[in-house]
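What follows are several structures.
Derivation of every value follows stated rules applied to the coordinates shown; laboratory data play no part. All figures in this text were calculated on a predicted structure; none of them were measured in a lab. Cβ atoms are built from the backbone, for glycine too; each structure is taken alone.
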Structure P
Amino acid sequence: MIKAVVFDMGGVIFHLNVPRCINNFKTKAGFMDIEDFINIYQQQGFIGEFEAGKIDEEGFYANCLAHSRPGTSRQTISDCFCSLLDGTNEDAVELIRSIRGKYRLFLLSNNNPISLALLGEELAKKGLPIDETFEKKFCSFQLKMQKPGKEIYLKAIEGIGCDPSEILFIDDSPANLQTARELGIKTLQYFEGQDIRSTFSPDGTAPQK
C-alpha cells in the first residue's frame, strides 16, 4: 500500500523549455556552447556541478560569464537560466491538491538554489508553499548527491521512513525511475502533455504497480 508520494520538480510539477533556454543563452549572452551544459534530464559540466552542490552561485555565475560575450551581466545570465522553467504543470498542481492529507508528500529533485527559489515562489502563488505542502525535500545541491545515483534515493528512503514498496516516485526521466525500481520503489513516469491525475483513481488512490 502506497503511503508516500515523491515528486520530481522540473519536468513534472514544472514544465521545462530547454530550446528557449538554449536560444536565450546564445542570443542574449553569447554563450554559444551552452548545449554542452544544459540537458532536459541532467545538467552537465559546471552546471551539473552547481546542481551537485560542488560549486556555489558565485562559481556558477563566474563560469557562465567566462563562456559569454564581454559585458554580459549577471542579471542576463539569471534571466537566461530561469527561462528554462516554463510555468507550473496545472495537472500536477491539482493532483497535489487532491492528495494532500491522503498521502505523505515529498520532493526529490536534481536542483540548484536559483531554480529552487523560483519554484518555491511559483508554488506559493498556487497556495502550495513548499515547506507546508511537502514534508521534506531531497535536493541534489543540498545533499551533494544526484539522480540517477543510488545514494540520493537511499537518503530519501531513510528520510521518509517507509519501506520502499510503500513509496511512489513520479519522474519524467527513465534513468531516474530505473534506479528507483532497483531499490524497490514504485514508479510512475510522467510524459509531457499527460494528465497525471488520470493515473490516480477518482478517489485519489495512487496506482499500486
Structure Q
Amino acid sequence: MLEKICNASEKLFVKYGIKSITMDDVAKELSISKKTLYQFVEDKDDLVKKTITLHLNNVNCNCENVMANEENAILQIFLIAEMMISMHQNINPSLIYDLKKYHPESYEIFKQHRENAMHEQVVDNLSKGIHQKLYKSDLDIEITAGLYMGLIEVCLGQDIEILANTPFPKKYQTLINYHLSAITSELGKQFIENNNQEFINKFKEYANQ
C-alpha cells in the first residue's frame, strides 16, 4: 500500500509540483480516506521523503540494469536517456525548487543520490567509453561527470529562466547531443552516425508529445 501511495504521489508531484499538492489530493487520487493515508505516512514531509526515496531507488535500479546489460558506452547513454525522458517527460519545472525550499531533508536525499550513485554510474560510463575508444582519451573524467550531472539538474529544474517553458524531452535530447558531441572520439562520432537513428526518432516522438 505504501508503494501505491508513493506512486500516486509521484504522479501528482511530477505533474503539478510539490507545494500545490495536499494530502487531500493524494487521498482523492487513491480513492482512500486521509485516515488511511496517515496510517502509512506521518505528514506531507514524510510522504515526500518516502516518495523521493522510492523514485530514486527505481531510477538507480533501472540505470544499473542498463549498465549491466549493455556493454557499449554510447548505447548506455541513449538507453538511460530514453528511460529518463519516458519517466519525466511531463515534469513540472517547479518540482526541484519545491523540493529544495519546502522539503530540505528530501532534497538532501536527492543530492546524495546525485553525488554517489549517479556520479559512480557516469564515471563508469566515461571510463568504459574511453576504454572502448568511443570517447576522447584525454577527458578529465571527474570534471566531465560533474558538468554532465549539473546539466541534468538544470533540465529537471527552473533555474535557467530562458529554459523554464521548454519541455523536458527537448531539453534532455539537446543535453545528450551536447554531451556526446563534446566527449566522443572520431570512432564514437562514426558509431553515432551509423546507429542512433532509432533513438533520434524516439526522442522526437517524446519531444512532440
For the read-out helix-only ellipticity at 222 nm (-39500 (n - 2.57) for each DSSP H run of 4 or more, over all residues; to 500), a value of -23000 was computed from one structure; give its label from P, Q.
Q
Out of P, Q, which structure matches 2.6 when distance in nm of label points 7 Å out along Cα→Cβ at positions 8 and 88 is calculated?
Q
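Work out the source of 5.7 here, i.e. which of P, Q gives that when mean projected area of the Cα convex hull in nm², for residues 72-143 alone is computed.
Values: P: 5.3; Q: 5.7.
The structure behind it is Q.
Which of the displayed structures (P, Q) returns the greatest value of relative contact order in percent (Cα under 8 Å, 6 or more apart) on calculation?
Working: P: 28; Q: 24.
Structure P gives the largest value of relative contact order in percent (Cα under 8 Å, 6 or more apart) among P, Q.
Quick check for you: by distance in nm of label points 7 Å out along Cα→Cβ at positions 56 and 160, which of P, Q is greatest?
For this comparison of distance in nm of label points 7 Å out along Cα→Cβ at positions 56 and 160, the top structure is P.
Given a value of 5.6 for mean projected area of the Cα convex hull in nm², for residues 16-95 alone, calculated from one of P, Q, which structure does it belong to? Don't skip to the answer; put the middle values down first.
Details: P: 5.6; Q: 6.4.
Computing mean projected area of the Cα convex hull in nm², for residues 16-95 alone on every structure in P, Q gives 5.6 only for P.
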Parent structure of the calculated result 19.2, given that mean count of other Cβ atoms within 10 Å over residues 24-31 is the read-out and P, Q the choices:
P
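For semi-axes √(5λ) of the Cα gyration tensor in Å, the calculated result is 31, 18, 15, so let me know which of P, Q that is. Show your work: numbers first, answer last.
On the way: P: 31, 18, 15; Q: 34, 17, 16.
Structure of origin is P.
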Matching 2.4 (distance in nm of label points 7 Å out along Cα→Cβ at positions 32 and 168, computed) against labels P, Q points to structure Q
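If we compute distance in nm of label points 7 Å out along Cα→Cβ at positions 64 and 112 for structures P, Q, which one ends up with the highest value? Intermediate results must be reported in sequence, preceding the final value.
Details: P: 0.6; Q: 1.6.
By distance in nm of label points 7 Å out along Cα→Cβ at positions 64 and 112, the leading structure of P, Q is Q.
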